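Throughout, read-outs are computed from the coordinates displayed, never taken from laboratory work. Since the structure is predicted, the reported quantities are computational estimates derived from the model, not experimental observations. Cβ atoms are built from the backbone, for glycine too; each structure is taken alone.
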Structure I
Amino acid sequence: MFHAFDVSFARGRRQVIADMNLELRTDELTVVIGPNGAGKSTLLKLLTGVLKPSAGTIWFDGRSLQQWNARELAGRRAVLSQSTSLVFPFTVHEVISLGLAEGISVQDKRTIIHEVLHVFDLNGFEHRLFQELSGGEKQRVHLARVVCQLKCGEAEKPKFLFLDEPVSNLDIKHQINVLSAVRKLLSPQLGAFVILHDLNLAAAYADRVVIVHEGRIVSNDVMARALNGKTLSVVFGVDMHVSKAGMWRRISYNTRG
């Protein structure tokens, strides 16, 4: 489990994150939403150890995050940031292989790569050059890479997948396919933390929704209670309405003024 206790982060005199408390659970898809500049990506970087809190502590599986070394963390949490550049002329197979740990057998490597190619609709892409892919195809390759990383970790240990706007470059079909694939990966040993901008996708796929506004968590609840029109209207500055049809919610809005 990940636990953040009274976590704050400042850049110079600017307080980016203030007094955040958060628990992430395995077998659960936590979606983080909020306006641009609210602190969502900074929160992800704090939880994954990229940034060190100015105050407060973050614990993972019973240990302070600062006590984990990079190799240990690599097998237990995988991160996909908003933008990932790659300048070398690698094939898709080679890029995905970057997520594989040293020491696993050739057969296990083949099995894992074959599996993630299928999961992210990349069958037949193995020998294509990464630089020749579209933006959405590159995004799916990087998703396959970080999932490979977790599949190499110890099977019975808790693991987490952290994704920062993973569907931003994807068409509707692949947005649905990627988030459905992430949900299928969830297990008592694996949880996911995903930053999204599309509120309707959050409503469709989240177990728990964390709403961040001006560096603070203003809501942290199961999806059905977190996504309410009053809170969303205040946070995003537009009048929002949440309608329900069966198990699904649809969020519509009217621009103020």
Structure II
Amino acid sequence: MSDQFSRTRLLLGDEAIKKLHMSRVAVFGIGGVGGYVCEALVRSGVGKFDLIDDDKVCLSNLNRQIVATTKTVGRYKADVMRERMLDIYPEADITVRKCFFLPENADEFPFDDYDYVVDAVDTVSAKIELVMQAKKHNVPIISCMGAGNKLDGTMFRVADIYKTRMCPLAKVMRSELRKRGVKKLKVVYSEEEPIRPAADTTDGLFEEENKPAKRRSVPGSVAFVPSVAGLIIAGEVVKDLTVNKTENFEIE
């Protein structure tokens, strides 16, 4: 019988589609990377989602984020993403949490109920806490490293955090995870050398999207790099939920 998942079923099979329908995936960060993760996962048949982000669409998001159009500027990204996902898969169960994930509120999230966690947030403290919560609750997680200041989408790799190179964010993460006894973590990262962005002349254009934490500088970004990272992450989630064994982190 033909349905919207018929083409996916040809490759993965009935049991995998059923598993995806029953799976609950939490996506932390619905921006340039996280939005494309959601897009690909809902089109793949994942049936339950938690979308966590307190940011609103702003003008500077229009160049790369799937939730950003001139009609959605000023709206919460998670709300826009949920509407889009339900237009694709009306039976999906999608919970929106309009907040930023922080170490201080980590206990408010039902990690025991998640089948997979996607880390698409920007701040190191939040990324570290997501890894530690995933370990604590024995939930598989995949973490996105830096996608800003890059131009070559073909340079992304899937690897253990300790086998990454060239990515400044991954370097910081390696150091922090090592301190906490984390021996292994599945990540998506780029081996492209970061490009130094031009001087910022945007006069506060980025204020809204940098609300959760003050960054040292605003990274440059384009449509064809964070989207690639998001699609790669979604592919790994689908494979891990349906095919692979997801022992993607270890703790001493």
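Structures I, II were shown, and Cα Rg over 2.2 N^0.38 Å, for residues 115-194 alone at 1.03 was computed from II.
Source structure of the calculated read-out (distance in nm of label points 7 Å out along Cα→Cβ at positions 43 and 219, 2.3) within I, II: II. If distance in nm of label points 7 Å out along Cα→Cβ at positions 187 and 235 is calculated from each of I, II, which structure is the one that comes out at 3.1? Matching structure: I. For the read-out mean count of other Cβ atoms within 10 Å over residues 131-138, a value of 17.5 was computed from one structure; give its label from I, II. Only structure II yields this read-out.
For volume of the Cα convex hull per residue in Å³, for residues 67-106 alone, find whichever of I, II sits highest and give me its label. That would be structure I.
A value of 2.5 for distance in nm of label points 7 Å out along Cα→Cβ at positions 99 and 227, calculated from one of I, II, originates in structure I. Output the label of whichever structure in I, II has the greatest value of distance in nm of label points 7 Å out along Cα→Cβ at positions 27 and 59. Result for distance in nm of label points 7 Å out along Cα→Cβ at positions 27 and 59 over I, II: largest is II.
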